[in-house]
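What follows draws every value from the coordinates through simple rules; no lab data is involved. None of the values given here were measured: they were computed from a predicted structure. Cβ atoms are built from the backbone, for glycine too; each structure is taken alone.
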Structure 1
Amino acid sequence: MNTGEVIRAYELAKERYAKIGVDTDQVLKELEKIKLSIHCWQGDDVKGFLFPGQELTGGISVSGNYPGKAKTPQQLRQDLSKALSLIPGKHKVQLHAIYADTDEKVDLNELEPRHFTSWVDWAKEEGIGLDFNGTFFSHPKSASGFTLSSPDQKIREFWIEHGRRSRKIAEYFGKELEQQSVNNFWVPDGYKDNPIDKQSPRERLIEALDEIMAEEIDEKYTIEALEGKLFGTGVESFTVGSHEFYMAYALTRGKLWTVDAGHFHPTEDPSDKFSAFLPFGKGLMLHVSRPVRWDSDHVVILDEALIRITQSLVRDQQLDKVNIGLDFFDATINRIAAWVIGSRNTIKGILMGMLAPIEDLKAAELAGDYTKRLAVTEALKTYPIGAVWDYYCVKHNVPLEEDWLADVQHYEKEELFTRN
């Protein structure tokens with residue numbers, strides 16, 4: 001489809017939406033404000049560069065061995081740049097501590113902002129922001145299954161220092177890139193079988209987190225987010241950092257609560273958590289993922305779960321209080337394609353939420369007209385969102401759905417397949 005055809009299709013779609021009171025031009029202006037936080041670890045299967053050869057632990061597993069994964073920071077940044085060029089809008093990238101770019105032999109409790117200067121230089125060139133995650137897994141000092149809640153004081157002190165340093169790195173990102181960097185904390189602590197004492201590990205975790213957060217840092221530059229989990233491999237019976245634990249911590253400490261779509265019971269709806277937390281909390285960090293029977297981190301598709309998440313953010317006017325990050329890793333397919341598919345689908349989901357007569361539907365609901373609510377929301381499913389999406393892509397100089405894959409396949413042949 002050429003540009004003229006895209007514009008003509010958009011004009012027809014614009015008229016169709018105008019009949020139900022939706023201004024598509026205004027919708028696209030609002031969509032341009034959305035910044036996804038795209039996770040770097042899809043590009044190298046969560047290996048990082050700090051500890052070459054280190055095995056994944058903490059209940060994390062990546063399946064598949066598709067050729068071409070990034071093996072150096074330079075390759076990873078190159079791959080991210082390619083992905084970003086195929087995703088409409090200006091976004092952010094999430095780093096983990098293990099993605100430090102340095103020739104020094106340095107441990108997690110010794111990291112400094114200077115170990116990430118190449119990432120900041122690259123982000124400036126791309127015109128994007130950076131978020132951060134401390135890495136509390138895949139390390140000899142996490143082998144016991146406990147980090148910040150460990151009964152061993154020396155182990156705890158190591159991870160507390162890592163947490164402190166992660167805050168300074170995120171602050172550095174915020175200052176250099178002039179946009180707030182979200183610093184996310186997830187720890188895999190817990191027991192495989194039923195513990196006797198559930199209280200003490202949580203008290204130790206509270207104390208450790210308070211030590212990490214003791215220094216006040218201007219939230220203009222960085223803010224902390226805390227990520228809970230229902231269970232993980234090896235911690236099936238008891239997770240120290242449960243959802244309730246971190247929700248309470250975030251509320252009482254003025255932090256963000258991280259909601260990972262894969263970290264709940266399969267019958268739970270993560271989107272239902274937003275309106276329950278946000279009237280009380282400072283804000284949310286999302287990790288948009290796709291669980292299949294468990295926290296398996298499949299590439300995000302435009303399914304009902306994603307649409308419920310994005311519609312909730314739009315309908316309840318929560319976008320300004322929520323940071324939308326991605327979190328999946330699939331090594332069975334081209335890793336750049338995985339980024340592009342997941343990111344574009346998330347933006348499409350938000351667009352779907354915006355392309356609706358929300359105030360009119362709320363009025364109908366308030367009046368008890370549930371018939372209209374159901375009829376209109378069902379009718380919207382076949383409205384011409386595709387024409388609006390294509391126009392948005394053209395406006396942002398990125399390929400349409402039928403074109404971007406060819407770009408990735410060319411890059412795969414010329415670059416990815418040449419990597420040893």
Structure 2
Amino acid sequence: MDEAGLSRRGLLGLAIGAGAAGLAVGAGAGTAAGVAVGRAREREDAESAYAFFGAHQAGITTPVQDHLHFAAFDMMARTTRDDLVSLLQDWSYAASRMTQGLEVSATGAVDGSPEAPPDDTGEALGLPASGLTITFGFGPTLFETVEGEDRYAIAALRPRALERLPAFLGDDLDPAASGGDLCIQVCADDPQVAVHAIRNLSRIAFGRARIRWSQLGFGRTSRTTAAQSTPRNLFGYKDGTANILANDAASLDEHVWVAASDEPAWLAGGTYLVARKVAMLIETWDRVRLSEQDAIIGRSKGEGAPLSGGTEYTEPDFATTDANGAPAIDPNSHVRLAHPEHNGGIRILRRGYNYVDGNNELGRLAAGLFFLSFQRTPESFIRLQRSLSTDLMAEYIRHVGSGVWAIPPGARDGSFVGAGLFA
């Protein structure tokens with residue numbers, strides 16, 4: 001890989017800027033520093049490769065990457081069980097290569113016949129793996145269509161908990177941006193690597209499945225490791241402070257992973273994914289005074305500490321009162337309503353992203369949160385979402401897209417994701 005490759009997406013500009021500043025104060029010093037930073041970043045990116053095969057699918061507890069490309073697919077009409085199995089096999093093979101920084105096949109983008117379309121589209125040639133993870137899921141309609149058709153002889157194996165989510169207060173769902181027989185969550189530290197993965201998996205699916213809807217995301221809104229700092233959402237608040245972390249095995253077993261004692265057996269070691277596209281009324285929020293914003297969230301905008309006092313990681317004290325004797329944390333604040341203390345101890349693993357889809361017809365930002373959560377059962381999310389029916393933040397958001405999928409356990413080396421469903 002040439003050195004220029006490491007500086008794409010603005011890093012080159014930063015390095016050049018550092019070099020120019022160095023020239024102003026001392027010849028060459030800034031340039032050398034910029035190149036050193038760039039080379040260090042290149043090595044770091046190249047080493048960020050996560051195995052596709054394993055007990056659990058990557059992209060759940062993996063350190064949250066900077067970029068997302070999410071896509072929901074529908075199987076094509078008149079496809080067979082064999083078509084579905086072959087698609088999952090082909091996807092798994094391609095994913096196992098791309099996550100290691102390889103092309104989708106041995107012949108790839110340039111080594112095949114010049115008289116045939118290449119196996120790989122080529123836009124990731126020369127780029128490192130960039131922490132790429134590819135996570136596959138099965139929607140309710142894969143098992144049985146809304147008309148009750150069992151297309152692939154798997155209806156009897158549908159998890160009982162895998163049903164279309166109920167309607168929630170504040171829903172304004174677009175059917176064209178909701179649901180899907182299959183889903184693929186792609187995360188990476190380079191947006192081009194993420195887009196390359198979805199593009200090639202979609203191409204591989206030709207004739208068997210097609211994209212129903214997709215979403216690009218940037219700027220993670222959660223963390224899954226203690227080494228990661230807490231990011232901010234587009235309202236400017238730290239998001240995911242109390243998220244379940246990858247090293248918390250007990251909490252993962254209790255709240256995220258499907259157990260061997262759960263039903264069905266083929267899903268043991270897997271989980272359930274809920275995706276919600278949450279439009280934020282950015283311009284309205286930006287006119288709210290800071291003290292009111294804090295009260296709505298239940299945390300300070302700067303430190304991220306609960307309004308009951310302490311630091312970001314201090315546990316909220318909902319009994320604390322202010323100088324007037326009122327609760328320091330509003331009973332209808334987001335923090336209080338979503339807290340496990342008020343939801344039977346329920347916790348979920350969040351993995352969301354910010355998004356901006358340009359402007360809407362009114363000239364306002366079409367932006368918000370692409371919410372992703374993993375939980376042992378969708379009932380956990382449903383209970384939390386119902387608890388938020390009186391959330392003060394509801395005035396400033398709209399849920400416009402939705403979906404739920406069963407996430408199979410990780411594939412064994414040489415096998416494919418979801419193989420247990422067809423055993």
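At-a-glance table
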quantity: At a computed 3.7 (distance in nm of label points 7 Å out along Cα→Cβ at positions 68 and 268), which of 1, 2; calculated: 1
quantity: Computed -13000 for helix-only ellipticity at 222 nm (-39500 (n - 2.57) for each DSSP H run of 4 or more, over all residues; to 500) - originating structure among 1, 2; calculated: 1
quantity: Among 1, 2, structure where Rg and Dmax of the Cα atoms in Å, for residues 252-387 alone as derived comes to 15.9, 50; calculated: 1
quantity: Highest-scoring label, criterion being distance in nm of label points 7 Å out along Cα→Cβ at positions 260 and 276, among 1, 2; calculated: 2
quantity: Winner on percent of Cα pairs over 35 Å apart once structures 1, 2 are ranked, highest first; calculated: 2
quantity: Among 1, 2, structure where mean count of other Cβ atoms within 10 Å over residues 220-227 as derived comes to 21.6; calculated: 1
